[in-house]
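In structure tokens below, several structures.
Each value in this text was obtained by applying a stated rule to the coordinates, not by laboratory testing. These figures come from a predicted structure and were not determined experimentally. Cβ atoms are built from the backbone, for glycine too; each structure is taken alone.
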Structure I
């Protein structure tokens, strides 16, 4: 069975990130929250159910049959929007569905309270973003609802733009989100990192007119939180931030010379997956690096096998340049790279620490300070496809 060198893989990634002309994007999933002590998707569902009354628990469990929490929310919104009067679907009237939707969202807000979270992994990541000095803005995409990234970026004094303008009740400005990275139409300067929350946030509130605003704090009891986009077609205004942000992801991924790092994401959203896979197949000069904490998802492995610029790294194996193989255990690995006999960077905690020790303020092909092994390999790896030298 082919084998891959984890140090060569990490060095190639570091060299790519050291190239100032690169368009750098990071896609983060629940692994970020888990690294900081917040619940993952399965644990979140359990905590939400625990916060509901018995009757609400029973009603939600019926919606969860064969669905995950986000799909259940979407179903509740379809019922609320399409059913009228005393009619019921799955035992729920439109009014009852809307009430349960609000209660579930409020339970999510409480379950994702970061008061007792360990912020160190998010702070390490923010420290890396703070030193970013690329010609194009760093774009951070996340499907998480929590406020870990905002808190860490604020703590590191990283200026960022999330699509909303304002402080107490910030409004979403589509015209500031839509321009392509680096285009003449882009109004926001490159030193502002971009933070795109694809599935909403615990501090997004939906007003009575359907418009979504960002509050300066988590949504309080009594107000509907804007978590997860509704797929109902009856009221397009309810979906505006979500469809605009998803389109931003599509355009960002198709920008030339993009490098995308995916961490803590289980590839459970088919719509987002297709955007990632489509960009990888169409943009041959871009690099897509998926770091999988658990087993590599079957569909991801299938796509990576025939998409050379889609690299996948798991704990015990990797798919580099379409070749699946196991990792060769390094004799003297640098910190975070090899942990408990597995590739450490699959864990967001280790990835953030590894990035924090580096510096993106390097000129093209210049070695990154603090990243082991880049001195003699940086110039070579900046021109070498990621993983191309990993087979041994």
Structure II
């Protein structure tokens, strides 16, 4: 578990490798039922989600409400079109259920053409909020898969986070450790990545970090996913690009939406991935939530449960959910993807493409942590 290139003298990060010899079916998530798939916002498809959280990872509950950010789009006939029109939607959950607060960012604020996933943190003053997000494409340019990491700062008001300032790009891919993700087009699951910024304040060092999904700049393998790191210089407010925490070169192309939960002094690094993003001819796991564990941020990182798999879609419904996010409390959120397929294919039943897409939050479940093991709680 050594770095793959010389590490600068001031770097404390070493890159660990994920090389599972095999992947079990793991703990299986409960089957999605029709009653679970009732949309919370009927006019929109919702998918990747993240909460407004305190700096230590706890979910914030101002005024007794949780504020959740979702990727959203109109309900297209082909749900795959949603990625080309994604906006970040803000909704809140309280004793009276869900409230829709509209698009998180006003029209024309995003420097890209779409808004992809990120994270949101409520700072120590209890008022200042930073929203991190992925700007995909460039405003005014033809559609592309270029991905850049941005942040906006706002305030927590009676209606939740808002009053955002101008977006600022926090860090750029260097082309050496991280591929500059700027493809004009690409195939789902194979595009290169520089996205999904996720806030983390290390309880040991008190340093602030961003984790992100990226592609290895030193490898031309089509399957070269890594989990990247950037660190905030609190002196001048700039972000410093660091070495990847984990690489899966030759194994998997997308270690999506990485984030860290600290429990009992141990660091758990979670991500989502799909069977289709494992390299053909090698070990492949199910669509599921994966993780590695370490005693500190700089590793070495070791796969939990021996192979890294924490929770998987049931074998009978392998695409029923995706994009799992573990809160500081150990609750796991995701969205309902294509559920209730019962072995049917889109080729045979094209109407299922729309009819069986959930596009709404999936039932929440909790995790049990025990050292190197993480399982679905009873």
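Each of I, II could give relative contact order in percent (Cα under 8 Å, 6 or more apart), but the derived value 26 comes from I. Which structure, out of I, II, was distance in nm of label points 7 Å out along Cα→Cβ at positions 284 and 332 derived from, given a value of 2.2? Among I, II, the structure yielding 2.2 for distance in nm of label points 7 Å out along Cα→Cβ at positions 284 and 332 is II. A value of 15.9 for mean count of other Cβ atoms within 10 Å over residues 164-171, calculated from one of I, II, originates in structure II. Distance in nm of label points 7 Å out along Cα→Cβ at positions 140 and 300 computed as 5.1: which structure among I, II? Structure of origin is II. A value of -1.06, -1.10, -1.16 was derived for log10 I(q)/I(0) by the Debye sum over Cα atoms at q = 0.28, 0.30, 0.33 Å⁻¹, for residues 108-147 alone; which structure in I, II was it taken from? Only one of I, II returns -1.06, -1.10, -1.16 for log10 I(q)/I(0) by the Debye sum over Cα atoms at q = 0.28, 0.30, 0.33 Å⁻¹, for residues 108-147 alone, namely I.
Taking Cα extents along the principal axes in Å from the coordinates of each of I, II, which one would give 71, 46, 40? Intermediate values should be presented prior to the final figure.
Numbers: I: 71, 46, 40; II: 56, 50, 46.
Matching structure: I.
Assuming -11000 is helix-only ellipticity at 222 nm (-39500 (n - 2.57) for each DSSP H run of 4 or more, over all residues; to 500) as calculated from a single structure, say which of I, II it is. Here the read-out was taken from I. If you line up I, II by distance in nm of label points 7 Å out along Cα→Cβ at positions 132 and 268, the top spot, with the largest value, goes to I.
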